[in-house]
Structure P
Amino acid sequence: MYTTARLAQIVGRSASVLAGPRPVFACSLEGDAVTCECVPGDNLALHLAVAQAPQGAVIVCSAGGNSLIACFGELMAMDCRSAGIAGVVIDGAVRDVANLKEIGLPVFATSISPGPPTKSARGQVQSPITIAGSYVNPGDWIVGDADGVIAIPGSMKQAILNQIPEYEKREREIAARLAAGERLSAILAISLS
């Protein structure tokens, strides 16, 4: 899997950095977005998204950043794992963190709370959402790791994958030059005056 930092460097401003969600245990994820927007304190839309998501998808949920009510936990993680879902990114709280780690489903969230949700408001599924001001569309390429989560337009995925070998070659060359004692500012021709 490619790191978020490397992909963001290649893509530039075309990638949306999703401020807030962080891994709830050491994990990484990658896949195409299935989006949902939950009414704060309710997780019915998230259940609907999980039920509709194809294998390999990443569920990206806007839950309004609610830090008191967890909209995802152990049982939903087990359901996601059984369905072959690649991971979950939530702008809100999750619970059952020890069990989530044991299940091994990559989960990124903005907070952790034991508070239980309701299941009555349908919210939105497979429509554009925002997380802390960043847009995510259904089908965006989602990549998450220890540095955070980025969303890249799905239409750009193959072109980016094609650029990665050249980028990695350049990085190895720079690393070798640094190991030989050159300074990064000189390698990159950065004017320091």
Structure Q
Amino acid sequence: MSERFLKSGLPWLQSSLLYSYRKLRFGIQYFGRPIRIDASSWISSRCVIRVTDGGSITIGRNCIVHDFAMILTYGGDIQIGDHCSVNPFAIVYGHGGVRIGDGVRIAAHTVVIPANHNVANNETPLHKSGTRAKGIDIGANVWLGSGSRILDGVRIGKNAIVGAGSVVTKSVPEGATVAGVPARVIRQR
């Protein structure tokens, strides 16, 4: 049975059937794992949502996770608010924890990674020097433009816009538009 089949019929029956179908699908698909997805959200069957090395994933109401998007915990917790979208080929890692507010738009090819390698010395290989993870906090009603990179320790204030291709290395104030590598404030609303 597919969602396309369930969309035929009366509107109130459609939404009720779809909600029940998704609740059952998510319950079976993620049974026994710390993944909670509200049944009002649409999750592509071709995206990757996985708990790796611990952590948890929570996706709120009326969210959309498109084909080929990846949400992976790597030991951290990922919380996505209500009315958010994660577009194709976007990546959200959990490492130090990620909190995404309501109404956030994550464009295609965006990477959110709350971890960084420790740089020890020349004798220690990079893969053995460990990582540090502070976490990332993205406020409500934020737009992350296509191909942007959000790095560890960043806080993005509500109503902010991150331009396409930007690399965000420092926190962004509320209502700011940032762009560039590294991202700088180019406009304040």
Structure R
Amino acid sequence: MYVAHFTHNWSWYLLLSWLPVYLADQGADIHEVGVLAMLPQLLAFALANLGAALADRLLLECCGWSLLSVRRLMGALSQLGPAIAMGALVVVRGQVSGSILACVAIGMGSLAQSGFMANILDIAPRHAGIVLGISNTMATLPGILCNISTGLMLDDGLGWAPVFAIGAVLELTGAIVFVSYARATPQFI
């Protein structure tokens, strides 16, 4: 859970902080940048709610879906979607394609609410606040580290490709670790 939260937040903070700069670098007008950078957030709102409804439906109505399977599915989708979108941003350029791929990354990333974020309640029902506090503390570090490293890479003239490649690799790593090691039974009673 902690690894998934940390690796996921790298891309999340990266796009929250740097998407307007990326879109401006791709030739977007200052008025377009605001609208294009807002679209992924709107999609995230919608997909977080749809993802929760889907997770509930899989748990309540579909035979064979265990709580662990649903958490792993939503956790995997919340990181594989952004990993693919960030990987595409390594090679694809343009303001429209950049905005679309950011919508995929941030929108799919919002499924984390039904994946590793909800998993905190599964494994530590009586101590979820403490576990979430630890997870959030660890997952705030990427907000600092990705902003510093992105600024340094852009200042050094490396461009956007390594910035997005790091995000893609981290998301993929988080998905693999979460799907491999997630549990849905209480670990802390």
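Bear in mind these aren't lab numbers, they're just calculated from the coordinates by the rules spelled out. Just so it is clear, the model here is predicted, and its values are computed rather than measured. Cβ atoms are built from the backbone, for glycine too; each structure is taken alone.
Of structures P, Q, R, which gives -28000 when helix-only ellipticity at 222 nm (-39500 (n - 2.57) for each DSSP H run of 4 or more, over all residues; to 500) is computed from the coordinates? Kindly include the intermediate steps, with their values, before the conclusion.
Values: P: -9500; Q: -3500; R: -28000.
The correct label is R.
With distance in nm of label points 7 Å out along Cα→Cβ at positions 126 and 166 as the yardstick, tell me which of P, Q, R scores highest. Kindly include the intermediate steps, with their values, before the conclusion.
Values: P: 3.6; Q: 2.6; R: 4.2.
The structure with the largest value is R.
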Discussion item. Given a value of 29, 25, 17 for Cα extents along the principal axes in Å, for residues 110-149 alone, calculated from one of P, Q, R, which structure does it belong to?
Written reply: P
Worksheet entry | For 16, 15, 11 (semi-axes √(5λ) of the Cα gyration tensor in Å, for residues 22-93 alone, calculated) the corresponding structure among P, Q, R | Q
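Tell me which of P, Q, R gives 29 when you compute relative contact order in percent (Cα under 8 Å, 6 or more apart). The partial results should precede the final answer.
Details: P: 29; Q: 11; R: 40.
Traced to structure P.
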